[in-house]
Structure P
Amino acid sequence: MSKIKANYWPHFIVGSIFAVGGLCVWTVKIAVEHPVEMDSFYFDAYQNVDQDINNIILKQQAFDKKYVVNIPKNNFVMGEQNSLAISINEIATDKAITDANITVVVTRPETQRLDKKPKLLSAENGIYTFENFEVEKPGRWQIMSKVTIGELTSFNKLEVNATK
């Protein structure tokens, strides 16, 4: 009577192949459910930003030496009309700037689906007031702005919180 030795290596190899295949399917499923969002901090496609980043940084530094942008940090309240006002002053003279071109986006850090792009309502005495907006989701929000005065441009980001 001969004793037959059981060999478990083929079972292990086949099981490993199925495990790797299952992990691949799981990875694709997670990637589809949570797509990568493009960073829109510079209000332009990343290819354009990549090509012109040195010029963007130089303009930002020149802007920061000449002007100060103030975005008050007010938390948002869900279900209510939230307001936004931005002031711009010249550093040397503390003179209010009234001829700036401002673009504002209120966004969630993880997605652009909930973006709010309030329109500029008025620019009086260096205070730029934007239309009211509502936020639908509690948690972290960002106020991103692009301010252009002449040839100089500044990009700003402020984190705020939304509560019920």
Structure Q
Amino acid sequence: MRGRPSKDPALKKLAGTYRKDRGIVADTVGALTEVPQPPAWLSGDAVQVFGETCGELVGRGVMHHQDINTVAIYSNELVLYRTAMKKLEEPDGHVMITANGYKQISPWVTIRNQAIKNLKEVGALLGMDPFNRNRLPKPPPIEEDPLEAIMREYDNN
């Protein structure tokens, strides 16, 4: 990303430099309101991760129909990473003996490292890390109806 990092709108309001016309408004049109069905090609563990990840994104209001395959790829990579970590926890998991008797780094180390790289790249697209989560547009605040506020105040008394 080039240029200066964006500043939080709350900080801009405190500094007196906030302008409504420059704010990023979330694209809530077309945002999914419930967790979609996972693609058929996902495995059992990846389906569970898919549901959890989609639930988080739907809750934030940033999940769209076009993001389903990206979340599926993210879920698949996370399951691959977990599998590699299980293999590397075994004794002598990091080292493998070749047919000639030489010691060699296990292929699971490479698989784990590539899965981490892929998770970071795909996760950035979805706003799964703190830096990119702050770059995603926030949904506009829901303005409360004045009559609703009066009714709620009346009910509390």
*Determine which structure produced the value 22, 39, 24, 12, 3 for P(r) over Cα pairs in 10 Å bins from 0, in percent, for residues 69-132 alone, calculated from the coordinates; the candidates are P, Q.*
Q
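Computing distance in nm of label points 7 Å out along Cα→Cβ at positions 21 and 37 for each of P, Q, which one ends up highest?
Evaluating distance in nm of label points 7 Å out along Cα→Cβ at positions 21 and 37 on every structure, the highest lands on Q.
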*For volume of the Cα convex hull per residue in Å³, which of the structures P, Q scores highest?*
Q
*Which entry (P, Q) yields the derived value 0.8 for distance in nm of label points 7 Å out along Cα→Cβ at positions 53 and 77*: Q
_Origin of the derived value -10000 (helix-only ellipticity at 222 nm (-39500 (n - 2.57) for each DSSP H run of 4 or more, over all residues; to 500); candidates P, Q)_ = P
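Values quoted throughout were computed directly from the atomic coordinates according to the rules given, and no laboratory measurement underlies them. Remember, it's a predicted structure, so these values are computed and weren't measured experimentally. Cβ atoms are built from the backbone, for glycine too; each structure is taken alone.
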